[in-house]
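Structures follow.
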Structure I
Amino acid sequence: MEVAFRPGIRAAALILVSVMGAVTLAPESLAMPITAAELRLTPCKQKTREGERTADCGTLVVPENREMLQARMISLPVIRIRATSRNPGEPLFWLEGGPGGTNVGFQPPASLLARHDFVMVGYRGVDGSNVLDCPEVSSALHGVNGDLLSDASRRHLAEAASACARRLQGQGVDLAGYTMAEVVADLEIARTALGYGRINLLSESYGTRIAQIYAALHPDRLFRSAMIGVNPPGHFVWEPGVIDAQLRDYARLCAADQICRGRTSDLAATISNVSHNMPKRWLLFPIDPGKVKVVTFVLLFNRGSAAMVFDAYLAAEKGDASGLALLSIASDFALPTLGVWGDFLAKGSTDFDPARDYEKSLAPAGSILGSPLSLLFFDGLARNWPAQPLSAALSRIKPSTVETLLVSGSVDFSTPPQFATNELLPNLANGQQVILRQMGHTTDMWELQPEATEHLLNSFYDTGVGDTSHYVAAPLDFRPRFALPLVAKLVLATGLLLLGALGVGVALAVRRIRGRSSHFPHGDATRR
């Protein structure tokens with residue numbers, strides 16, 4: 001791993017505030033002040049990594065749009081798991097990735113609970129009383145004319161997003177209230193209602209954007225902030241040039257791996273060749289090239305699933321398209337249920353630029369893979385969504401003295417580490433970045449070496465400096481845990497066996513019926 005520090009002097013003092021007093025946001029954020037809210041908590045059970053624990057559960061009632069004096073109210077769930085120690089430190093507030101994912105489903109490890117209360121506040125638009133479901137979008141994600149990324153499919157997606165927005169607005173939903181700034185305001189109300197002075201933040205992926213805004217608006221309420229899979233402002237758009245560079249990095253790793261280099265002389269060239277010459281079908285199963293590319297990109301986020309993708313592409317180059325067919329079929333099950341699409345649109349469209357030609361810039365002719373998911377989103381879904389851009393002050397990185405830990409994976413396709421290194425770290429007077437070699441997005445951090453990640457976080461929250469000494473070198477394994485071509489063939493064989501068994505069963509049933517009918521001659525024999 002690589003560890004980078006931004007030198008600076010730690011803040012001499014942090015201001016403690018009244019835990020139940022009114023709080024006013026900075027003028028560039030929200031016009032309506034945040035005031036203390038009543039939060040009634042009752043005992044409940046909550047899952048942790050080591051099993052169920054007793055927790056406190058409650059509901060927080062907040063305005064849907066704080067800029068509206070007569071805003072309707074919505075409710076959000078709040079869960080608190082108490083620390084096991086008698087003298088805990090500052091609580092940890094969790095911020096899940098997304099957008100479109102729940103913020104009350106994380107299962108914290110016991111090591112974090114040993115020193116800190118763990119708090120989850122539901123995300124507006126996903127959790128609580130008002131969920132921005134978009135069945136119109138889920139349906140449109142099946143694509144048009146056999147290509148999810150075609151012009152016709154992207155127009156269909158734009159129309160679906162527009163239809164969803166109109167329906168939600170017709171139901172009284174104020175879409176202007178579903179912004180990242182409003183999420184931060186919800187966190188601040190919850191902090192006040194729970195009686196905490198300063199808090200720690202633990203965020204990942206999209207949640208790191210929320211953490212950055214919170215640090216900009218409420219630095220005196222924030223003790224320490226750890227971000228896993230860091231997403232600085234402007235990087236909801238995945239750029240083709242960056243993706244190509246990442247694929248070439250994987251190609252270099254492949255060349256150093258005996259098994260991988262035995263299958264291809266250039267992994268990046270293999271992916272490019274297959275991507276630009278996608279077979280139309282495998283046996284009787286059609287292959288949607290757009291679906292394959294979108295699912296491919298999503299699976300590249302983590303190194304285990306990336307190995308599955310590489311194996312499928314290497315097999316396809318040799319004439320076996322079964323793995324690509326499985327990716328195409330999987331798209332129809334995975335993409336429509338990827339998250340709450342209305343919330344994905346409400347938050348993700350923050351980075352939408354109406355003046356940009358997304359089709360031209362996200363699908364350049366010479367690119368290895370292009371940027372399929374961003375093309376789907378920004379030149380399709382987000383085109384007709386009533387986007388609510390953040391203020392200029394919150395749309396750019398703001399210098400901060402908050403003690404901050406940035407954790408990145410060197411092969412993370414979703415949140416490449418160089419953006420945190422080059423853009424965010426220089427603005428953190430008390431910042432540290434840890435780059436874990438040959439690790440991908442956030443799932444890798446929690447699953448590959450969980451004890452090391454927990455030690456890194458606990459050391460940071462205890463001392464302000466993350467200790468990486470528990471990590472060990474773990475080179476990427478290009479052998480997939482599940483080979484998609486093999487899985488496709490097994491599924492087909494199983495289906496044929498089931499179909500064959502069903503055919504035999506039907507034949508036996510027909511024979512039995514015929515056998516029974518032979519005892520009864522046609523017509524009414526008694527009348528003869």
Structure II
Amino acid sequence: MTLSEAVPAPPPALAAATMCEALMTTAALRPDQVALRSPDDSFSLTFAQLLRRLAATASLLHDRGLRKGDALGLMMLNRPEFHVVDAAAMLLGATPFSLYNTSPAEQIAFVMGDAGNRIVVAERRFVDLVRQAAGDGVQVVELGELEGGDEDFDLEPHWRAVAPEDLLTLIYTSGTTGPPKGVELTHANMLAELRAMHAAVPLEGGGRWVSFLPSAHVADRWGSHYASLMTYGHTVTPVADPTQLFAVVAQVRPTAFGGVPRVWEKLKAALEASGAAALPQDQLRARLGLDEARWLAVGAAPTPADVLEFFAERGMPICEVWGMSETSCIVTTNRPGATRLGSVGQPVDGMELWIADDGELLVRGPLVMAGYRNRPDLTAQAVDADGWLHTGDVGRIDDDGYVWIVDRKKELIINAAGKNMSPANIEALLKGSGPLIGQACVVGDRRAYIVALLVLDPDTAAGLDPTDPDVVARVQEEVDAANAHLARVEQVKRFRVLSAEWLPGGDELTPTMKLKRRPIAEKYAGEIDALYA
């Protein structure tokens with residue numbers, strides 16, 4: 001699982017000025033290789049066929065009014081057609097972006113309103129939801145309506161008009177407070193990411209990749225779409241059903257594979273439960289389909305040390321990485337053969353890192369976003385006048401240049417699957433869903449799901465017993481009401497109604513009524529652990 005002595009040369013696509021040029025370069029070099037396929041091969045396109053399909057799809061999008069600089073919303077599961085529609089829009093000079101398919105209508109409506117897209121493409125299962133969210137000025141196009149089209153549509157003048165500083169995509173990420181923010185990434189941003197990562201972890205082109213993380217997540221957009229398909233010319237196999245992930249991995253035998261911590265945690269548990277963990281190294285790797293993977297990675301949330309040790313002991317060392325939507329994906333990575341467990345590795349080429357006086361990790365360089373869409377105020381807060389992005393993470397850098405993430409300065413929750421969530425948003429909904437919930441503190445960082453500690457309102461719930469089943473049932477109704485306005489991963493799965501009242505200036509609240517999250521976590525550790533039992 002280490003890189004061979006012969007370091008692969010950079011793929012020609014890395015010399016491109018835009019991702020449009022990168023895709024055209026890669027497709028021209030590999031016309032007969034399969035570019036996209038479904039696990040059962042009911043869908044399969046070579047790169048030559050892909051170019052014709054892109055022209056046809058672009059002709060239909062162009063007929064509907066999509067032009068250079070326009071945003072295009074996409075609402076799909078992981079399927080080959082996502083890559084087709086996204087790339088066709090990109091080649092027209094548009095800015096395609098993905099919506100989380102677990103989001104409720106009101107979140108979808110906000111994101112589309114912020115993005116300003118006049119067209120959204122959705123697969124059939126999401127059409128009704130998207131229509132509910134779309135305004136009068138938004139065309140909702142069912143995926144099947146993009147079949148056919150003109151394969152002779154001339155894309156060249158469109159993609160050649162795209163400049164490096166033009167927007168490539170939007171990544172919507174939650175802040176600690178308020179609604180999602182649209183991270184604007186340019187063609188130059190992504191090419192800088194691709195070049196830096198190849199220098200850090202040089203891989204061969206023409207390999208195999210499995211796409212399973214949401215396309216709205218910067219990790220899948222970078223790994224599956226821009227790196228694998230457009231730059232390395234890998235055969236990309238999307239997996240729509242997460243329960244089938246490792247069945248597809250065993251079939252595909254990817255040449256590189258990365259996932260969020262939860263993926264590796266679940267795999268470890270399955271191997272231990274089945275007894276397969278005791279198999280010899282080579283036999284286990286072959287059984288999993290990871291015997292040809294030259295790079296295994298994990299990121300988006302902290303990974304438990306025992307998980308990293310488990311796979312390292314079995315000849316599958318996982319390289320932990322760190323990055324943000326605001327940094328085009330990866331800023332630091334462990335290198336194969338030089339991993340340091342517990343660290344997130346060393347910076348990639350071109351990026352400067354600095355630890356501020358308060359311990360916050362700052363980064364600067366070509367990977368830093370163009371800004372937050374429509375929010376110059378928030379952009380100025382995140383990126384200072386000297387170009388340093390304030391990450392909100394507290395870190396340290398050791399003498400060998402390895403970066404260690406110590407804590408998070410910001411209050412963002414990142415669950416075990418790598419999903420970013422704003423606890424303040426969830427708590428506000430809980431407190432606003434009815435008369436009983438007076439205070440709420442949600443927990444879920446590095447965890448599989450969200451739980452909540454709740455305190456009854458001292459006025460409207462005066463005299464009620466928080467242990468009374470009837471009272472708990474009424475609180476459950478308020479939690480259910482809040483959950484109805486949240487994406488599935490944000491929903492509160494379990495809660496505990498506490499007997500103590502939380503007072504300003506006490507153990508749980510500041511004098512201005514802000515939650516003291518760390519003291520709460522320490523004081524109520526037993527109750528929290530019980531909610532995850």
Checklist entry - Out of I, II, which structure matches -9000 when helix-only ellipticity at 222 nm (-39500 (n - 2.57) for each DSSP H run of 4 or more, over all residues; to 500) is calculated? => result II
Checklist outcome for this item: When I, II are compared on distance in nm of label points 7 Å out along Cα→Cβ at positions 283 and 483, the highest value belongs to II
Item to check | relative contact order in percent (Cα under 8 Å, 6 or more apart) derived as 19 - corresponding label from I, II | outcome: I
Next on the checklist: Looking just at mean count of other Cβ atoms within 10 Å over residues 299-306, which of the labels I, II belongs to the structure with the highest value?
Outcome noted: I
Next on the checklist: So if we calculate volume of the Cα convex hull per residue in Å³ for every structure here (I, II), which label has the highest result?
Outcome noted: I
Item to check | Which of I, II leads on distance in nm of label points 7 Å out along Cα→Cβ at positions 171 and 331, largest value | outcome: I
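None of the figures in this text is laboratory data; all of them are computed from the coordinates on show. What you are looking at is a predicted structure, and each value in this text was computed from that prediction instead of being measured. Cβ atoms are built from the backbone, for glycine too; each structure is taken alone.
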